[in-house]
Structure P
Amino acid sequence: MIDVLILALVSAVLIAPGVVVTFVTDIPGLGIALWLLGALVVTIVALLYASYFMQRDGARNGQTPGKQALGIRVAFPDGRRVDWGQALLRELVIKGLLLGVAGAIASVVTFFLFGLGFAIPYILDYLWPLWDEENRAVHDMIVNTRVIKS
């Protein structure tokens, strides 16, 4: 949740100028252009946020700011640190793309839930540690990582 709050704050700062210009000036096209530019930058930041922080060298490797605040980090069972490719695989491909596609399928299958089906794979992924012996989420199982105390 800490990382989500950080990303929400960054999003607000990057998108606000476009919103303000749209509603305060007589140049709506400029406001929309600023809003779209802000939205593009927010999308890029959101996609790379966790991967960037997780692959850092040094004592903070495997930690986003949220994980750092909670005193946890992501590591492999043999103690190897997360590198850039592994961080992108875990965060972008598995958590983003794979769960997103699964969510889209769940939305179609459960259309009567008014779009809430999209959240089902994410909810299962984040609740999975409650009944897994090693307290791992599905995305950790796929890439063979563990969230450990740092």
Structure Q
Amino acid sequence: MKYVNDSFTIKTSKRLEIIDITNYVESMVRKSGIKEGVLIVFEPHTTAAITINENDPELFEDLLHIYTKIAPIEQKYQHNLKYAGVPGEQNAHAHILSSLIKPSVIIPITNGGIQLGTWQRVLFVEMDGPRTRKVYIKVIGE
């Protein structure tokens, strides 16, 4: 059994944004040399998430619209009240969404490639940007 760790950074440009990171992830799996196993993609931020879905700008707009319906940015949250006047801490909506969407995904690796469905892509979801974010990759297998 072999383990390979890697990481990369993302600079987001909007408060709410979805970025396709599949190409980064695929290149890291290829670089690992692992042919059969699993891939873990993890982001260590409480106001961002990782998910799998289609890379479609209109879908991204729809998702972001629904996210703001689930957890509106301009709502009276206890977290925001606690940190009133503290720059960067009016972000309870992002914490809530991060808990719902989750910070990681696990993807099978077969024949040296990640096993996604026809339209599936690995997506980074920013909910409190713009920021510089880190994404960790762990490839496990043989």
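A short reminder: the numbers here are calculations on the coordinates, not readings from a lab. As the structure is a prediction and not an experimental result, all values here were calculated from the model. Cβ atoms are built from the backbone, for glycine too; each structure is taken alone.
Brief remarks on what is shown
- When helix-only ellipticity at 222 nm (-39500 (n - 2.57) for each DSSP H run of 4 or more, over all residues; to 500) is computed for each of P, Q, the one that comes out at -8500 is Q.
- Among P, Q, which structure scores highest (criterion: relative contact order in percent (Cα under 8 Å, 6 or more apart)): Q
- Among candidates P, Q, the computation of log10 I(q)/I(0) by the Debye sum over Cα atoms at q = 0.17, 0.19, 0.27, 0.29 Å⁻¹, for residues 75-130 alone that gave -0.68, -0.76, -1.13, -1.19 used structure Q.
- Answer label among P, Q for the case where mean count of other Cβ atoms within 10 Å over residues 51-58, calculated from the coordinates, equals 16.5: P
- Each of P, Q could give Rg and Dmax of the Cα atoms in Å, but the derived value 16.4, 52 comes from Q.
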